[in-house]
Structure I
Amino acid sequence: MRNSLQRATTLPELLVTLALLALLSTYAVPGFAKWVTSNKQRMLREKLFHSLQMARTQAVLKSRSMELCGSTDALDCDGNWHKGWILRVAASKEILAVEQLHQVDLPLRWKGSRDRIVFRDNGQTPLSNGRFILCEDDGKLLWQLIISRQGRIRQGTARENLDEARRCI
């Protein structure tokens, strides 16, 4: 064989390429981890918002009180919202929907007068108003969902988030 027809990368070219890949991965991996965490937090907020809207809608459509409560085992209400929640008919305890959070381990907290949310047949929650908050480990408030006595669900504003952030610590 003739050496002039053979092509290959040289050792210096390979080392430069590996150094560039190492440098790029040093900056890309932390950014990717933040992006994944941010998506998990947004997914949790959207799932919770959807479940709250569904509970209110079912209460009005079926003309029955509906109850949304935190549950670790998807069978009984125990007030632990960070593992999931169940939607059930308040009087009969018939379970209509279950949301379990297997891969999302975020410290979701419910701050309300009761450990469950009851939507009446008119869509109101006279005794179950409150807020869901998600805080980081360092005490930074990430988001909050606020439930009024009329049963309306909304995200907290920047001003409300600043006030609530003091309670995250």
Structure II
Amino acid sequence: MKHFGKKIPYKEWMMDSEKELNFFTRFIENSGKRFKVHPSFKVIDKFPVGGYNQRGITYAPDFVVYDDRGNIEHVYDVKTGINQRAVDTAAKLRFKLFSLKTGIPVEVVVPRKYDFKMKLFGFTNPKIQTAHACYDRHKNMKRKKNGEPVYEYYDVYHNTDYDVHDLIGF
């Protein structure tokens, strides 16, 4: 996948985009929690196929936030949007492989002016997250052809002090 964001150096890290840097400085850096930037996780080890080794697969989320005991609390991947164009199939597959390996869902976030949108991909029931009605630029609620409101499933947060396990039920 091509990345269109310009890499930005910040302290000892190289951020992938301005949105990523914005999310980091506003929500992660001063949260008081321990974190890692772009850590790499092996989600599938190399394996033999026909006498040769098939490469393994790694996943490097943008940010991982840890609780006081050192357990993973949040795994964030910053994107420009929460739609098919912004989150491609390869990214969704890596999210699923990471969740399979660790039991922790990847939280796709989109920073906004005062908060951020968050979505969990790959669950069989999108209603695990609070539904928010969609509005057009004139602040009119968007509706389907049959008159039902159009909803997006994501939660809006002002900080990282929430438990993702409350959303998925364990």
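Work out which structure the value -4000 belongs to, where helix-only ellipticity at 222 nm (-39500 (n - 2.57) for each DSSP H run of 4 or more, over all residues; to 500) was derived from one of I, II.
On the way: I: -13500; II: -4000.
Going label by label, the one that fits is II.
FRET efficiency 1/(1 + (r/R0)^6) of positions 47 and 151 (r between Cβ atoms, R0 = 30 Å, to 0.05) computed as 0.95: which structure among I, II? All intermediate terms of the calculation are to be shown ahead of the outcome.
On the way: I: 0.95; II: 0.15.
Considering all the candidates, the number was obtained from I.
If FRET efficiency 1/(1 + (r/R0)^6) of positions 31 and 119 (r between Cβ atoms, R0 = 35 Å, to 0.05) computes to 0.95, which of I, II did it come from? List each step's numbers first, then the result.
Working: I: 0.30; II: 0.95.
That value comes from structure II.
Hey, Cα Rg over 2.2 N^0.38 Å derived from one of I, II reads 1.57; which structure? Walk me through the numbers on the way to the answer.
Values: I: 1.57; II: 1.14.
Attributed to the structure labelled I.
For mean count of other Cβ atoms within 10 Å over residues 7-14, which of the structures I, II scores highest?
II
Suppose distance in nm of label points 7 Å out along Cα→Cβ at positions 63 and 79 works out to 3.5; of I, II, which structure was it derived from? Can you show the working numbers first?
Details: I: 3.5; II: 1.8.
Label of the source structure: I.
Each value in this text was obtained by applying a stated rule to the coordinates, not by laboratory testing. These numbers were taken from a predicted model, which means no experiment stands behind them. Cβ atoms are built from the backbone, for glycine too; each structure is taken alone.
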